[in-house]
Structure P
């Protein structure tokens, strides 16, 4: 059986793979309508040269370097070069606001920033100018910098400091406990916290994932199609370092709108995805089959029925003829839409609806649902055929990982994958790390086959259907700063966007009624389009200050204020989310349908 070697750090793993793979293609992207590649050797030399360039402009081991870019070969090269120079990567979302960038720059103490293009630089540069340390800006594409910043060309740094990969490899002397990156994730208070991921944490993840591939599918010439943001821990480990560990090729998607076409062109063997993609693909598949006539619709119906039956306990002898027919007709056609050689779609970042997983299994696409957190680099467990695929579980834990269930049902995790803590945040670190155990904030159980099942969440963080975290207190706090809004609760777990239930401010409402000659009957006001529009303007003002994932797209008005007497507030005046969800959940869900 093939096994991942025991590497001292991520950089050594990369240079070892590059030396073995040589001139084989590694990183692919679309250029003028055609896929073009960089070989392992070319990539390694660029990493070595950029690392030398970063050192030449004054960066020293331990310095933090912020990376702001869409998915592209330069992202991977920059990340590896930062680490090869002994520095620490601080990946950030391309959707971040200026305020988000300012917080991360100041909190991380980043000395330099690598940014891909002028569009992304527009929100980044004002934050860099006001920062105390981040005065070095490196543009992958041409940038126009303002006074007060030291500018460098990414390509010039590589060209001016030619260095062979073998030379850089000998300098990668840091160990598995050394800090590799700081990935910011939303905290319950709203300010993003920097998760300190060490080299060993990510290597632990890569090893565990390689074991799953080798034992359940066979480790061959793997091809990944990357489209989730590399600034997210899930794609950073699963879509970049996992393929490097496998010696795989990575294709960078052109975006969600071209993803289906990219899948057919690239013909990947593996994809790291989020539940939202499954829902989009499911809708497309159903619509495509509907257009193909009665027989195709009948076969899809039978496939779903057999899939549900198999998930519930297994197929009978009488089901086997139909199952064989589906294997010869419907399933190959659908598999061709996925390129024809997909081994598995790995789902993570947010919970997958079991019915959606069963649908894909029924049409012949293997779905492996995983579970994890940024604090665990991020994978803790993953479903795998060897353990029996069960869509309401997230599978057994990765090799070398310990999991136990606390007395209150919380899932606790221990192992090399667990972060060393939150950057410059000892209070939050002490709250979640106790005696070596990561307190996940999730409630669950472990079944008789060692598979974890998530049953609830202790923490308030909302995880949308793309796997992105949203801190509700931050958004709710900003909403209630508006004169028009007294109280608010946002909602959007496993959903495509945020919605809210809003309690209008009573004094503002009285003033609005006086200005508009209304008698202030609240039930009638709730149906008044002008009144709702006025509150909507307040929501829009807040949205302008929020990242895309945090913005409130739609809202309903509460029937009554949140009070202790109606049990919608705690005695300490915190909103009781579970109570409000019981009262307004159906109406909030309705906002996604209408």
Structure Q
């Protein structure tokens, strides 16, 4: 059984890997003010960024789906890893050697399953690269050269060669300490009659990396006529590799996609290579599957999806390419970005175009892309004979639903007018009315019953794992001045503990009227209070909470910016506001107590209540006059 990673090593990993550096591997981040960064949440689908990262606190939080935590939590939740696997992965990136409580450090035997599979792929990728220089791989080198790729290009993209024998890789990985079970689970080997055999044999190999750059699978191209397999053979579905979640080249393209606000979607590995070498460094491709919902989510996060960004699809100009473009059109409006299509002349793909006409032709192809709406409408109209009334009517009935599907009303009207011109219909208003009618019908068909919509609004938002429950207790009404000011004080106590110390530590839980806020106050006390805040303060507070719901609240408050540009001035005001509210509540209780006692009560009892009320009134006056100095 694997030993437990030492706590001091876990802390060293947390400290060594900045959270913004880790999150930036997965999505585009931009300044959010107050030292925070923002981006589109990777845990739920959204069109405006509600996901924030606080580099100074080492925390992230999404104000849309309430997912939050530290660097380890982010990687665990997004990549579905165990705690140990996450620590091992980040430790490897930081160059930290981990120690285990039982038996010290034993490479291999004490690592998580995913870590082992990633290592196997990394070693396999280098094995394939090394084979590309051998005599047998001459056919692979020739294939690359014929498509305009030299040795430097092959090295840059990590292209390799799988030997034609049955078990070259299997024997090599066994020699590195990997078990047959691991080789089969990784997809690097298949089950043969006498045990595992190499999955890829006698083929050119492309490593497929995830967005962080780790090799998680391979694509293999057939080279010989006697190979009876498919033209391209990919890694099967494994714990690492899900083809609908992978974009080839995303690790190389993500920075330039974020910088330029443009992504170019091509159809194959050689097309990605050709585009990058031609200067289109934002090119990516799917891996043996159509471009779909999960690919859109990846791109939207990297693009920081907005109306100023652009997604360009490149498809062959033949019928199959047009069908692929129209399928892309169906997903178009899931982007806020402008979506365009680049149809290569003569049916050439980017790789062929680069060979025939050079790098500039590839760049021009992308730069001259047409809006996808325009392409979809023109492709549909072109299938009909517009010289006849019947043909024009049929073209209208097929193209009008495409125009009606455009969600932006202004763009929809513009294309309706253009459609009338394409069809040669002089009565433009007729076409506009027809499109408007179809748009209304589409909206009505997509409209849910009221009860169903209400249920959808109140249903919990699920991330990749079960969504964290919210803290129990009274509803947090931020329009209430009491709840709002209590929230601000807790944010200050977590983000700027030195500004509210030592006064905050004297505040009781009863001064926080919402149960979730009282629970956070209790966790701060359990962590030693604000006066004991140091580099591990937030970690101690998060560790001191009783459950995940309060931990989520702590993370949220630690990341959410305070509502003032000068926290040092604001801190005293908030401390006074919370204390004054508590004073007013107690004064109300005492007045109610006097009313209940009545004139016939014990005079000593009445005097005691009146004295406490008088003292509270004097204290309240002092706070109003002196501010934080009166605390």
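Where a number appears in this text, it was derived from the coordinates with a stated rule and is not lab data. Keep in mind that what you see is a predicted model, and the values were worked out from it rather than measured. Cβ atoms are built from the backbone, for glycine too; each structure is taken alone.
When Rg/Rh (Cα atoms, Kirkwood Rh), for residues 98-441 alone is calculated, the result is 1.01; to which of the structures P, Q does this value belong? The correct label is P. Thinking of P, Q, which structure, once helix-only ellipticity at 222 nm (-39500 (n - 2.57) for each DSSP H run of 4 or more, over all residues; to 500) is computed, gives back -11500? Derived from P, not from the others. Quick one: Rg and Dmax of the Cα atoms in Å came out at 31.4, 110 when computed from one of P, Q, so which one is it? Value 31.4, 110 for Rg and Dmax of the Cα atoms in Å corresponds to Q out of P, Q.
When FRET efficiency 1/(1 + (r/R0)^6) of positions 378 and 490 (r between Cβ atoms, R0 = 35 Å, to 0.05) is calculated for each of structures P, Q, structure P comes out greatest. Looking across P, Q, the calculation of distance in nm of label points 7 Å out along Cα→Cβ at positions 362 and 586 that yields 7.4 traces back to Q. A value of 26.2 for mean count of other Cβ atoms within 10 Å over residues 234-241, calculated from one of P, Q, originates in structure P. When FRET efficiency 1/(1 + (r/R0)^6) of positions 42 and 410 (r between Cβ atoms, R0 = 41 Å, to 0.05) is calculated for each of structures P, Q, structure Q comes out greatest.
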